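Read through the structures below before going on.
Since every read-out is calculated from the coordinates, none of them should be taken as a lab result. What you see is a predicted model, and the numbers here were worked out from it, not measured in a lab. Cβ atoms are built from the backbone, for glycine too; each structure is taken alone.
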Structure I
Amino acid sequence: MTGQVVAITNQKGGVGKTTTSINLAAALAGLGDRVLLVDLDPQGNATTGSGVEKRALEYTLCDALLDPERSFEAIVQSTQGGYDLLPANGDLVAAEVGLLERGGRERQLKRVLESAPEPYQWVMIDCPPALSLLTVNALVASTGVLIPMQCEFYALEGLSALLETLEGVREHSNPSLEILGLLRTMYDPRNGLTRDVSRQLLSHFGDRVFRTVIPRNIRLAEAPSHGLPAVAYDRLSRGAVAYEALAHELRRRQSRPPEEPAHP
């Protein structure tokens, strides 16, 4: 496996991790890149949002984690999204429990990705909304981290805890892990608090904050119920256009040298 492995993570729920994972994967695929989306959340929302029936799957990421050489059996294609998918469902909870009994348990996802049969330019990992063993697996396997954030009161407080976790992973397991960027999601410029928190993020993190912002957009909310990324559901919607812009910005950032993590 080659290319960039990106953990899309924030321990806070409801910040747009899955929406970002699906739509960024589809936008990069639309640019001609070979993309694998890994659904690392037992809720399986990235699987459903990719148009795959999670309850009908014969093999899932659970099987791959417990036996990495079977990873190729679990990979399916999102026909509308244009990317490959390592799907998940509730069985992933059992995989996490099983990993607790294994040595090197935090490296199991890395082994899965190294066993993937195809080279990918991008691997996007949709992480669960918790700093769990599954999330640690994602961070150990990744070259970089993308952090979706709502510009709200507790945003910086939650970010501090995540940055401490990232530093721990860098120190003990993955010294090359870098922050690719912070992504402002569900952005409403009419809201004064949104503008204030956005200014704080820019002040603390500078150009680590993506210039692209993801607006509140009904099409982004509707698309998963149709099993489609927004870029396929309504490509002209504000949300779809924003994710296509993010894909271009992420590609430009790919060649940047690694930087040390910053703290708010």
Structure II
Amino acid sequence: MKKTLAILAALVSLSVHANEKLVVGATPVPHAEILEFIKPTLAKEGVDLDIKVFTDFIQPNQQLALKNLDANYYQYRPFLDDFNKTRHTDLVPVVGVHIEPFGAYSTKIKNIAELKDGSTVSIPNDPVNTGRALVLLHEAGLIKLKDPSNTLATQRDIIDNPKHLKIRELEGALLARSVSQVDLAFVFANYALEAGIDTNSALIVEKGKSLYIEFLVARPDNINDPGVQKLAKALNSDEVRQFILIRYKGQIAPGF
């Protein structure tokens, strides 16, 4: 009997101290790097963080909706809202973590004024970010939009294109590669950092808009799970704030 009780006690002890596994999807830079930074902290709190790296913007949400992931960290609220609407999902934001500048880069010109007639400009091909890029082109005086406050504008909303720009829509992951192939390319900061592009070299830049804070995202059925909440707390810690400030030297900013 004593032996049986001892075995039961040992099993209970193991179950109490066993780590909870949390599978989180992220794009490589800076999201996965920030998650790697907090991995040891979460391990001490009983959470075994398993980071799955993705290079596109669709799979992390699809895999979360299918419950192959417990959470993801790579997107801002307008993108999430559009995904939920078009894909009929109900993914939910947990906490905002950081803000990335979205900018246009070139290897052919050093100033927007040098952009020639008929130049080719590459922009993202998803609805939210297509509009985001077009609004920035409008603000730079390169095109005129019917409604410049419409963040979901499409090329059909361009009412004037004085430089006859050829606007090409590409998948987000391909934009950094297009910098050397077009005259001007809009690139997300995460892909720019991954490709070794200095985000401070952007010729057009949108910085610090709270609308574009990148979120940790979960599902309604697990948003209150202890592991997800521990991850959320760690991502909004002073340690992560300092890591972002020191590691990325102003190329991205804390969003909390």
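Upon calculation of mean count of other Cβ atoms within 10 Å over residues 32-39 from the atomic coordinates, which of the structures I, II produces 19.1? Answer for the origin of the read-out: II. Computing distance in nm of label points 7 Å out along Cα→Cβ at positions 24 and 224 across structures I, II gives 2.1 for structure II. Out of I, II, choose the structure whose coordinates give Cα extents along the principal axes in Å equal to 49, 42, 31 when calculated. Among I, II, the structure yielding 49, 42, 31 for Cα extents along the principal axes in Å is I.
In terms of distance in nm of label points 7 Å out along Cα→Cβ at positions 72 and 232, the structure with the greatest value among I, II is I.
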